[in-house]
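In what follows, structures are represented as structure tokens.
Just so it is clear, none of the values below were taken in a lab; they were calculated from the coordinates. Here the structure is a predicted model, which means the values were calculated and not measured. Cβ atoms are built from the backbone, for glycine too; each structure is taken alone.
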Structure P
Amino acid sequence: MKTFKNIGMKFNIFCSMWLVLSYSCMNKDNFPELSPITITAVHPESVLPGETIVIEGSGFKTARTTVVIFPGNLLGKVIEASPTQLKVEVPRKQDVKGAIQVRTGGDNYASSPQEFNILPYPEPQLNAMSIMQGPVGTPVVAEGNYLSEALEASDLASDIRKTKVLVGGVEAQVERVSFTSVWFRIPEGLEDGLVPVTIVRDGKSSAPINFLVDPRFLFEDDFERVPMDNWATANPPIGIDRNWSIVSGQWKISDFEGNGVLENTTGTNITLVNRSVKTQIDANNDFVVSGWVYAKSTVSSGWVGIAFHVQDDKNHYALRISGNGNLQLVRIVNGSAGVAGLNSTAYQSRLPGQNFYHLEVTATAPYTFTVRVSDINGQEIYSGSHVDANSNFNGGYAGFYATSGLGGYYNDFKIESTTPGD
């Protein structure tokens, strides 16, 4: 018994020593000590919010495992990292002073030897506006930098009241703000003509950009924006524009021979409409809707066109061209298309698919439409007036339309009024 007991004790001691040694080896191999961090320089030492700095030193890790902390516990964004250098985007917070801290885990950190300054915001920089002319009440998105202290889009009253928009000296209604954008409407009471638009934040004013107050002009979009990799299917259609709304289908901004265009893919009654203005006909209003369309298909089942008086994807009017050159003005009711005065195959030789055509619909009375179609050279292919005997729709939104086929390309959409009311 003693022999077995002694053997057992020796075995237990051996196992314990083996476990300790194994753990020590594992600890050494798998959990190496972190290299100490040093910061030798930060340059520049003073920058504006959102700008980029370089931190030099040693012991830095990857961009994902290195944390840069600014005074006030503000986190910087590490853009590039090497063992001796970090490229960091500064937080968009103004008037911050103090040392910068770099951490790579646990207690392994270092602070900059000199004080670093994030300067106060400069004057707002107004670079562009989503639309440059239109009537009072037109929704506009101002774009630039330092427009608001809100980093992301915000409709909180506490953020909105810090930014003002002056249009011709009249304060506009601001609906949303962000660091790079301000959403507002052209205020009532302005006379027709050019008026300056300025952004005011913290008592500092931007340089002005002129807006043309013109009651005849309602909306225009040339889609000259960055091409999108993915299709937009939900609202707001990010990458297209907040002024647009997807009623149905998939849409995106694409490049067509060096020009920005709108594109959609195949589907039934695909529509995308502008939500800024309506195509309403009454005693004081009429409208002209126009745009360029291109059918990817060359067969009769693939249609592209402009839609107007849009209620939803199954109820609206459309002036449309098929891939093989058929021309129609249709009313779409509960998803079914019926002819609203124009149904012609006489222009097939002049309207082949895979070409751009300019479509225009003018309405000066309810249910009465003047239609014009021209080619890329401006040559008129068709012009005529038609009446919808069924008197289906008066008022709604307008945009682009496609059904069946392969979808299409679209450009230079406009809504205008020829006889605006007072």
Structure Q
Amino acid sequence: MTAVLEPDAAQRGILQAMLHGSTAFADLEGLDQHIRSTTNEFAVVIGPSVPSEAAAELAQWARVHRPDLGVILLRHDVDSTALSLALRSGMREVVAARDLAGITTAVQRSRSVANAIGQTLMDEAQAAAEFARAAAAAEIAEAAAVAQAQADAPQGKILTVFSTKGGVGKSLVATNVGVALAGAGRTVCLVDLDVNSGDVAIMLQLTPHRTINDLVGFNGVIDAEGISSILTQHSDNLSVVAAPVRIDSPDQASQEDVAKLLDALRRMVDFVVVDTSGMFDDLALCALDRSDAIVLVGTLDIPSLKALKLATSTLEVLNFPKSTWRFVLNRADGKVGLTVDEYEKTVGLKADSSLVSSREVLAAVNRGEALVTAYPNHPNSKALVAFSKSVADSLAESSAATASTPSSRKSSGSRLRLRRA
């Protein structure tokens, strides 16, 4: 269809009669509303009475927003000024107002050009749609391949060392288990989640330049490259994600940050050994929820027994499988009126490893050395090495067991709601 713009009524009538089926307008406002709402117009014939500036403005708009719409300018005199105006503004043609045959021919050419442009735009739209579908399919396939590769890749095991009583040797067990596993040729990352008073770095004589709170700066994108930047290396096989050096840090790693950290570390190392604070806080629950083994630590005294009993009761309520629990009894040789047998019966656990009181333990801690390397022949060192090997072998044999699959547990969110209820 063709639209005509001509303020002069007589001239407008002539053009409309000549261009059958055309729609004529006396002012630019009416034409503007028409061509914006009617997409099948292929030509606009601008009569000789329309000012050149208005004609140029319309042509410039059509060139950008409606490239299929041909603007044909009619002038009483087709001179260089009119031709220059048409060239600058993007008009399709300039025709003498008295050349009726030329006007008809120009409109026909505009129809042909509009059809060609329309077909091109349709082809481009179809090609773009096909490309978008192909890109989406490729993206889905790539995501599926990545997910499958991650599922097929060996998954590291997470060991979380936990106790609700301070001073029982939790960090001692965590650091020595990590060092023992690394000494056996396994790649290990020690993660200190005791963000208020973590001692892992001190016990291994490390000076971390970055800590777990630096995860905040990753803005949720926590991958292997980012994690590597916050690791403190202890040896070839052992690295540490240290607790904050200062407790007044303005930024604290969130539960979501820690969850992403632990999930990523599974794909980076053979074992992730987590040292926790002495409470069921969000970070501890996050680690416990992902743990293949939960190492409980206690000492041979009534306060520790009470705390451990409360801890095991809470773990049972939160539906952590008892088959994943391991128990290390520290200072088991104490003569305090409480026997190991009485302790085990009360807490309902048999000790998987027993450690004795020793000055060498404190000496190693004060020197910033792991006991298993500082005094490899010490009874506690042998016990911790044997315990580490036992846990590693057990997890290797039962990696597909039901007790170690997330489907047999409550979700982390459920545990948090239960804890806060």
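Here is how the numbers come out for the structure above:
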item	result
Label whose coordinates, when percent of Cα pairs over 28 Å apart, for residues 65-264 alone is calculated, return 45 (choices P, Q)	P
Source structure (of P, Q) for mean count of other Cβ atoms within 10 Å over residues 177-184, computed value 22.0	P
Highest-scoring label, criterion being FRET efficiency 1/(1 + (r/R0)^6) of positions 161 and 289 (r between Cβ atoms, R0 = 30 Å, to 0.05), among P, Q	Q
Value 75, calculated as volume of the Cα convex hull per residue in Å³, for residues 313-352 alone, assigned to which of P, Q	Q
Source structure (of P, Q) for helix-only ellipticity at 222 nm (-39500 (n - 2.57) for each DSSP H run of 4 or more, over all residues; to 500), computed value -2500	P
